[in-house]
Structure 1
Amino acid sequence: MGLLNQIEHNMKNKIKILFIHHAAGWGGAPINMINIINKLDKTKFEPHVLLLKDSVVKNRLLELNIPFTLCTSSFYLNKYRYLSHTDAGKIKLFKVLTISKVFISWFLSKYVYASKVLKGFNYDIVHLNSSVLSDWIYPASKKGKVIYHIQEPISKGRFGFRYNFIRSEVAKYADMVIAISKDNADRINLPQKTKIVYNFIDIPNGQKIGRGVKSILYVGGWAKIKGISVLLDAIPVIDKSIQINMMGQYPKLKPIGKFKKIVYKLCYPSAYKLRNKLINISNFENVNIIGALPSIASTLYESSLVVSPFTVPHFSRPVIEAFAYGKPVVASDILGMDEIVNDAVDGILFKNGDAKALAKAINTLVNRPEKLKKMGENGRKKSNELFNPEINTKKVEEVYLELMNGRDNFK
């Protein structure tokens, strides 16, 4: 076979992967999707991304020359409400109207709109990039194989109705489930079709502890589930010699008018209280509110450790980023955190919600440089074993090949 014919043959026989991404924001799910796409063997796989929302993700895909399509359906762009039922984002049962809108949207997507959108694509496998996309499983299964990628811990809830509803859909129509942690896999409880593939990060060469400055890094903004309130309560007890760098999205801290303040206090009492606490803490000399940045690498390099005070079960991406850079972590003992953090080995686990315990762990560890170094080395070793990009991309590729009956056109 001539060279041009071989190239044409290979292009025709690549496994076509359609990634579907749901959200407008930037976070762990789009980062993980982009990491997978960048590392895929392009001689065997042909990835394409369908974005349901116009977002910053589009800009990143453009920068990296990753092929994508922005959904043009007005339903998905303007009216779509995806079904999120996780410990981080479930809808309270008393919000009957909101739940009704979500389920109406879910059924319209499953039986009407998703199929219309998918008609425009030729794919072998649909890779659903979040557990909130359960409405896409059935329509996607009509034309190819379906992977349901769980990147958020699904909640069983109080009565289990929504949990069983989602699990039933996955059990019936998904060909494979990828879970980013054992905890996430245990929650969906479909062991016969679930593979655990940890999120990963490019691991830099070498290990750097910093230049003698005692500092900690918190990456989470003022999202309640990421433990911002716990951290703010801990800061007054943290040694004043320790620099506290806070990254992520935060509200503007400038003064607001009297009338607006009254409305804010009445309508959003928790947010109002948290904002005032943040304003007070921002005046501390050892607190630096950095805000959101495209990369945490430079700040992470100069940090002594990373703090992850999550208040609900969740895979903490800052933890694996810390390990990749040889930094230990101080993290809450939420369910599943002990899966990635070995207490007293590569970090310290403190009791969830205990601000004093958080401050004590930070003060103890930052002031013990040899312990910091040893824990950082242990974390980096773990990063190479569990969060290695080459190893974990290979696991994803093996899932694709398994779904295509081991098809490999290039052996």
Structure 2
Amino acid sequence: MENHMTAEHLDTLLKQRLKSNRWYCTGLGNNVDEEIEWERDVVQDLLAEYFPSANLPTRIPEEIATPEDFLILVVALFRQGKGMELPLVNEGVCRFLEQHFQCQRTLGGTGARSARALATLGLRVFVNLNILSETVRRLLDLPTLYTIVGSEMIRLRDAADLGEESYAPHFIVQYSEGDELQIGRETICCPQSNRIILPYDEINTIFTLNSSYFHHVSDMGNHVASIVISGFNSMSDEALLLSRLQEVESGLNSIRAQNIPIYLEDAGYHKPAYKQHVLRQLGPMSTIFGMNEDELADIVRLHHHRVDINDLQSVLNGLECVFEQYPVRNIVVHTKDFALYYGHDRRQHDIAAGLVFANALASTRARIGRDGTCDDLHQTLALPESSQGKLFQQQAQKTISNRYLVVSPARCLDQPACTIGLGDTFVAGFQIGFSHP
């Protein structure tokens, strides 16, 4: 398929996937997000209260323990238009955020968000959830979405009384390109829309995997379209992380003979060095390793490299660094301007279609602030493509490499309605092209 998709192409591909009626298996963790409504006046008032001299430290804290830490982080990342995930380590800061900002409760976690995006399109989804509650059921109330309760695979909306979850919020601050803050005499203009994730979550630090999940996946046999693996980034104990990785590796080994495509998605790790354990243990078992531009920068920084995301050759050099350091076979990078695949030739999967569908689904969420239907995707495809993405696509066609390179421009959205969950939604869309037909 050409690296372009019309509404007719999209409809045809989706109908093929619906007709095949395969299972899209996602996981492995989830959470409940508290999306903070950006209120400039509130932020300005807090800055005036906590930093009356307007003299903020420039060094980003390693964790958020005080309101001052929160404000330092917000200003530093707002100035750069960057995103990040850092843990909250003090419940008092959670209460501080709830007191000063309006919050909307939503679903969190790559596995859960990608599951909802796929189920919204009518595809059958089987998701591992390590937090089960009435709130989660309400947020995932879709007829084709199934999970594990105890050892039983059931439709989530049919589960018995699940109770309420423990207090484990993930606060998310999002800001838009062009937003302004006044720091003393300096006016800061945000150069790019982005978000900050601040979890206060003991549940995902231990990351309990339901042992029945991979048994059910194995029983599905050739009815599985693909598997999405993610969710280790909040873990704080190295020995426990290694134990959990061994559990997942054993589960994946049990289905290896079925040759199911496996997509391993990166995240912002609270302890960046732990990412290396995940890649070294699960990288060899994964068909594709996916990440956004911030996560790519984090990986290469561990090995004293830098990436200029606006320079295709710099991006490819960064990916070569990843290949040199870790046993991954193929890589997908997704950004606001483009998505690319770099690795072995995987023509038995429709990589180009996966990238285009993924960009369309993520851009739809950015455009309307929710998971998209087929009609929503049609409207998104009518938008112009990113000029930066088109430039990269043209350069990719002229790039000589011993690896297979595909670049797909994203849609141009200068003022997105939402910056939260776009990577998770991209992961969902990519499965539609990448998965077994």
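Rule-based calculations on the coordinates, nothing more; no lab input. Bear in mind the structure is a predicted one, so any value in this text is a computation, not a measurement. Cβ atoms are built from the backbone, for glycine too; each structure is taken alone.
Structure notes:
- Read-out Rg/Rh (Cα atoms, Kirkwood Rh), for residues 168-271 alone, computed value 1.14, structure in 1, 2: 1
- At a computed 4.6 (distance in nm of label points 7 Å out along Cα→Cβ at positions 128 and 368), which of 1, 2: 1
- Largest in mean count of other Cβ atoms within 10 Å over residues 120-127 among the labelled structures 1, 2 is structure 2.
- At a computed 22.0 (Kirkwood radius over Cα pairs in Å), which of 1, 2: 2
- With mean count of other Cβ atoms within 10 Å over residues 336-343 computed over the structures 1, 2, the top value is the one for 2, the highest of the group.
- Entry that produces 19 once relative contact order in percent (Cα under 8 Å, 6 or more apart) is calculated, selected from 1, 2: 2
- Read-out mean count of other Cβ atoms within 10 Å over residues 280-287, computed value 13.1, structure in 1, 2: 1
- Top of 1, 2 by FRET efficiency 1/(1 + (r/R0)^6) of positions 200 and 320 (r between Cβ atoms, R0 = 25 Å, to 0.05), largest first: 1
- For 25, 10, 9 (semi-axes √(5λ) of the Cα gyration tensor in Å, for residues 240-287 alone, calculated) the corresponding structure among 1, 2: 1
- Read-out mean count of other Cβ atoms within 10 Å over residues 224-231, computed value 21.2, structure in 1, 2: 1
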